[in-house]
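Colleague: Down below are the structures I want you to see.
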Structure I
Amino acid sequence: MPEITSYPVIFLGTPIWWYTMAPPLAAFIERFNMVNKIVVPFYTHGGGGGGSFEKDIAKMCPDSTVKAGFGVYNSGGRETLSQIGSWLNTIGLPSRK
């Protein structure tokens, strides 16, 4: 597994399974120390939205700053890249082109 202690910002992505994060992501969070990290959640879904994913990740990372997440239906569409850029700017992480 990679060493993440030197990274201040951690992007955590998952498909939504039964209205929350997939179990492998939950196991990753439990294994690594997220204290004082900026956690940036993102997800894909099949039509049901993010469910409780953002609330669940905030509970699992209580000593982190958890930013507003980004979700996309299925594999996205033509507008997905511009939506990601807007989301990053909104949460204070400018996108790079």
Structure II
Amino acid sequence: MRDKVDAGALYRDTIERRFLFEEDVYSYIERMYERARRLESNESQFATPNLPDDVREHLKNAIVVDRTWFFDQSDEMIQVFSKDLSIKTLRY
């Protein structure tokens, strides 16, 4: 597997999300955090030695699904954050 997920760092680095963004962005970040927690847990379990093959396969598939979800977020992220981070929305 590639880079390790650190759900705790994501949470700490985005703790102010409740104060800075409206519900749509806040909810999106919450979904990212929950996904990161699940991925972190599955990767930790996957590293356990002597797992039965069916459990290992299930965890591997779940990891692929979540990593793919994060990879696919580049377009989604732009859409979610665009109204809040666009220079067009700055007010004087």
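No lab work stands behind these numbers, since they all come straight from the coordinates. Just so you know, these numbers come straight off a predicted model, no measurement behind them. Cβ atoms are built from the backbone, for glycine too; each structure is taken alone.
Colleague: Suppose you compute relative contact order in percent (Cα under 8 Å, 6 or more apart) for every structure in I, II: which one lands on 26? Provide the component values of the computation, followed by the final result.
Modeller: Working: I: 26; II: 29.
Only one of I, II returns 26 for relative contact order in percent (Cα under 8 Å, 6 or more apart), namely I.
Colleague: Here FRET efficiency 1/(1 + (r/R0)^6) of positions 38 and 78 (r between Cβ atoms, R0 = 30 Å, to 0.05) was calculated and came to 0.55; which of the structures I, II was it taken from?
Modeller: Corresponding structure: I.
Colleague: In addition: In terms of distance in nm of label points 7 Å out along Cα→Cβ at positions 14 and 70, which of structures I, II is highest?
Modeller: Going through I, II one by one, distance in nm of label points 7 Å out along Cα→Cβ at positions 14 and 70 peaks for structure I.
Colleague: I've got another one for you. Assuming 0.45 is FRET efficiency 1/(1 + (r/R0)^6) of positions 22 and 62 (r between Cβ atoms, R0 = 30 Å, to 0.05) as calculated from a single structure, say which of I, II it is.
Modeller: II
Colleague: One of I, II was used to calculate Rg/Rh (Cα atoms, Kirkwood Rh), giving 1.10; which? Could you put the intermediate results ahead of the total?
Modeller: Working: I: 0.96; II: 1.10.
The read-out comes from structure II.
Colleague: For which of I, II does helix-only ellipticity at 222 nm (-39500 (n - 2.57) for each DSSP H run of 4 or more, over all residues; to 500), calculated from the coordinates, equal -25000?
Modeller: Answer by label: II.
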